[in-house]
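Q: These notes open a run of structures that come right after.
Bear in mind that the values in this text are calculations on the coordinates, not laboratory data. If you're wondering where the values come from, they're calculated on a predicted model, not measured in any experiment. Cβ atoms are built from the backbone, for glycine too; each structure is taken alone.
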Structure 1
Amino acid sequence: MTPRPPQTPELDKLSHAHNETNTVRRFLDFLEEAGLVLARYHEKPDWLYAATERPKDLVNSFFELDPKKIEEERRALLDYQRALNEEGQS
């Protein structure tokens, strides 16, 4: 019996946003290399403090990507491919 391919909605979303996410990540890397950091403003007291989010997390949040789901879907695809390979060897 041929295994059914897994559903991969999160990987599909990542695939559609691939070029944009790479561009944003390269820009954030450029900022870091230039010594620039993202900061948050706090009114009381009047000061800035470095944002604690990692750039990769910000990109995922902006594009509404869930890294845990992406990893689960990648593993499901690997399991599917292994099952196909085993079936082909039978």
Structure 2
Amino acid sequence: MLVKENEKINWDRIGRLYLSKEERAQFGEKVIITRDANRLLFFTEEEWNQLVTRKLAGLKSIEFRRKRRTLFGFASLEKIDKRRRVFIPVFLRN
């Protein structure tokens, strides 16, 4: 998992974020991005699946729906381009 504070993020003019070689090495060709308070969280698909399984296991239906909305409401699967840039959707840039 990679965490970036919103104040320290430099977007390009169309909303892409450049990842360093070290940051890029953590991910395959795709990354799952979500937000939490004043930061962006980046997950591999495996990390995301483990998180979802752990968070949703054993919940009752109402709790399950609430937790699912929290986890998936701002999550986005994005492709990392050859120049190590990832597009950050508008709803995650605030």
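Q: If relative contact order in percent (Cα under 8 Å, 6 or more apart) computes to 39, which of 1, 2 did it come from?
A: 2
Q: Work out the source of -0.40, -0.98 here, i.e. which of 1, 2 gives that when log10 I(q)/I(0) by the Debye sum over Cα atoms at q = 0.12, 0.20 Å⁻¹ is computed.
A: 2
Q: Comparing 1, 2, where is distance in nm of label points 7 Å out along Cα→Cβ at positions 22 and 70 highest?
A: When distance in nm of label points 7 Å out along Cα→Cβ at positions 22 and 70 is computed for each of 1, 2, structure 2 gives the biggest number.
Q: Same structure again: Assuming 2.8 is distance in nm of label points 7 Å out along Cα→Cβ at positions 6 and 38 as calculated from a single structure, say which of 1, 2 it is.
A: The read-out was computed on structure 1.
Q: A value of -21000 was computed for helix-only ellipticity at 222 nm (-39500 (n - 2.57) for each DSSP H run of 4 or more, over all residues; to 500); which of 1, 2 is the source structure?
A: 1
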